[in-house]
Structure I
Amino acid sequence: MGWWKWARYGRQRYNVHSKLTMMKSGTQSDLYRLLPSVDDLLRREDVAALAATDGRAAVIAAARAVLDRMRSEIAPGTLDESGVRLAIEGIGGAIARELQRELALSLRPVINASGVILHTNVGRAPLSAAALDHAREVSIGYSNLEFDLETGERGKRDVHVARLFARLLSGAGREVSTVVVNNNAAAVMLALNSLAEGGEVIVSRGELVEIGGSFRIPDVMSKSQATLREVGTTNRTRIDDYEKAINDRTRLLLRVHRSNFQIVGFTESPTLEELVELGKARGIPVMEDLGSGALFDLQQIGISGEPTIADSLRAGVDVVTYSGDKLLGGPQAGMLSGRPHLIAKIRSNPMFRALRVDKLIYGALEVTLLSYIREDFDAIPALRFMRVSTDEIRSRAEKLADELRRQSSRYAVEIVDSASAIGGGSAPGATLPTFVLALTFDGMSAQQLADALRLSDPPVIGRVEDDRVLLDLRTVFREQDEQVLAGLLNLAQQ
């Protein structure tokens, strides 16, 4: 260290020392005066080194936060003179910790042991490694997103997945076009605005659903500049109700799939075929907000009542909207599939440009759709979780439980029958049989244990039932089993 640096370092120590030795009383104002200024802190070698690596502005903000925290502890008397002395001595480390906290990435991977496959709060459908690899490949440099390599002219980004959707939906028995926007709510709003702006859209009162985040179908319709025309009652709507409501301002008949709730008991609603027949007779398009968007028939895993996209199109629906990150198992997106002339009208809407998706989404979606075409359903994580056998889940749970019992006596663990949920507003009420680890922990309540697991690294998300923490390995990647065990054992060692 050069003599000038030693001199500067000595001045810094002298300034702090002078303040401390001049203290003749422990009054609150005297304690405040002990605190160095931000400029003084920036002249410290350890803090200056932080500024060189993390940026001066970030270090200033961190220093101010540390000083504010110290002032807040002086005010109620939490810090006395000796406490202030110690805090000032270690203030460089405190600033470094504050920087680390402020500059840490907020979006983190978590282990989903909740048993909810399409858990909205933890990102819905996880993407396959192949989908992510392709998204990275076409994004790390340039790509032919809107460039026709054969002609050398400008192309359309739709082509990268339109051909795949056309093939997957060929079972509808007619020509189908598809466009992609950023989510299903956007798809619904775009379709309503394109096909019914200034007119009326007829929908059953029993289908005026609210989806996550307090978004409601009536609100989406209002923003689309279409007028909602409610028919029927909450639990009973007949085809006659739709027919009587049709007038010269009617532009669309809308069916909304009840993707996140059920109405049971004294209920009635027209079939999709009846609605399509009425639309054809009166020359009015029929649109279905299918929501979840299954390309895979859930009846193969014992879940009935969840229509596929092809089912709706086969029934004669003119436009179907659905999500990409739910039952389809791909990235967040909203799709509109239907009659080519209507999809063309939707695509020509100026709003389409505002709602379209980028190369990352197209890259991940293309790989996901190719997995469907190859019928490689296990390549799509969400579908693999739905299809995994209970025997496999039980075997993994027993192995983990045996290791936990062997390495820690603080846990009481059982393997018990339970149920996994599809989630994400898909197949409401439908569950899949599973086995879960039911845990109690010596010295913690079930909620405290769940909280501690959630705050571990990586976070483990379980659920609490009957004063036990339940961990469902159906929604845990096999390679994460060791991380779950490590997280549990780390808690036992604290």
Structure II
Amino acid sequence: MRVRDERPVANGLRTDHPIPGLPFADDSHIPVEDPAGIEAVGRHRGTGRWGRKDPCRSADGDAGWVAFTTDPERHDLSWCVRWHPVHGRSVILYRSEDAPSMHMVWEFTPALLFRSGGYWWDGTTWYRPAQVWDWASEKYYRRPVPSAMTLTAADLAGGDAEQARILQVAEIDADAPPSANWADDLALWADHHTGLELDACVVRISAPELAGDQLVDTAGLAEIGRVVPSTLRAYMSRGEEEIPQPQATVGGRSMWARPVAEEWAEARRRSDAGVEAAVSTDWNGAKVAPGVAESRDRFSRIFFSVLWENPGLRRRWALRWRNQAAVQDVAEKLGSYAAAELGGYGIIPAQELAITIRYAWLDELATSQKLQRDIHDSIPMENDDPIDYGVVPAVTEMLDWLIRYHPAIAGRTIGEIIGEADGRLSIPRDVTERSLWSALCLDGKLDDDVREQFLERVFSPRARGTD
């Protein structure tokens, strides 16, 4: 699960990991040490209030718990608490509409905290914001941040506590800009803090890719994502295309780390729309799957032959305005209707066919795997050539058909084949992907360039940022 627009508005005074720029709010009326107590503050307390607690996952196995509750006085704000037995407690105030989704993020991911627009830390390693989805594992890819450093409260000491104050929840402005004197706020928090040692209190991430001269603005993000800036701004205003949170705001302008922008572009290429674009062809100014265009042309020829080339039926077009061009126009319209039916779900049930193809492929892979093991047992192999499992042409041809007519469904199906082959048959991803590529090269109908673009967007992406 990824963090999108769940944006915190204040730090709780008893947090171990302050978020830079946010004010500190008095949380003494919330039992932050007790998940059941947190839940009880808001649960079943009337309209507009809620609370919940759950155990949660962790990268090191020491999961801890997560809980949230509506603030008793400010029902538009909610407290979210994430506790880990080693790394302590985060106490953060969110808008109430964001609290449930943030609760789920903490519950179902190993992330202990988020900084810089979605960069996250699991207690050991910093990762980039989750954007690229892996259909095989049904999880987002984790991309570690090269040369990342963790800055703690001890590293950032030096503010003047006398120039700061702790706010009451009633004073919190959820739309206020980041504090201009946050070092003073941090110093006052440190004077009150009784949790982890200050050198264990994580404040922010530092990494080369987050340096000011490495960030890109809206125009740069649009260029990397291959959209025009006006379209990108429209996406942002409408909340579309899952635009990543900016890593910084400079002079009122949102700025993004270049790797985050590149992974957003990668996620767009690997989306349903991106996969379809890799296979689609132009037809009367529109993009359609090649199988749909082929069916349109085929049915158009059939209808034209029936309506014009048959002497018995041609007499019906004897009036002077019923000429060849008019009949051709009618034939193309009829062909369009037939192609739309075939490309949709009226003639062939694409989802059901995809499931059938998936099971056929897994059976073929299992059969080839057993055959190769039997051969190795009887005739020991001396070379280390890459494994490539064979698949009967008919099974490949059906997958090729699905790619040509329903690229997005085919892309998800291939991801599921790869994932299940790994999980159920212990066939490594690279072996399944090589087998798919080889079979489609031999028995598929797609042009080489189209096939390579499609598979590049469907197969496991290459690692980034781990060199």
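A value of 48, 47, 25 was computed for Cα extents along the principal axes in Å, for residues 32-159 alone; which of I, II is the source structure?
Label of the source structure: II.
A value of 0.80 for FRET efficiency 1/(1 + (r/R0)^6) of positions 64 and 128 (r between Cβ atoms, R0 = 30 Å, to 0.05), calculated from one of I, II, originates in structure II. 28.9, 99 is what came out when Rg and Dmax of the Cα atoms in Å was calculated for one structure; which of I, II is it? Considering all the candidates, the number was obtained from II. In terms of relative contact order in percent (Cα under 8 Å, 6 or more apart), the structure with the greatest value among I, II is I.
Rule-based calculations on the coordinates, nothing more; no lab input. Everything numeric in this text was worked out from a predicted model, so none of it was measured. Cβ atoms are built from the backbone, for glycine too; each structure is taken alone.
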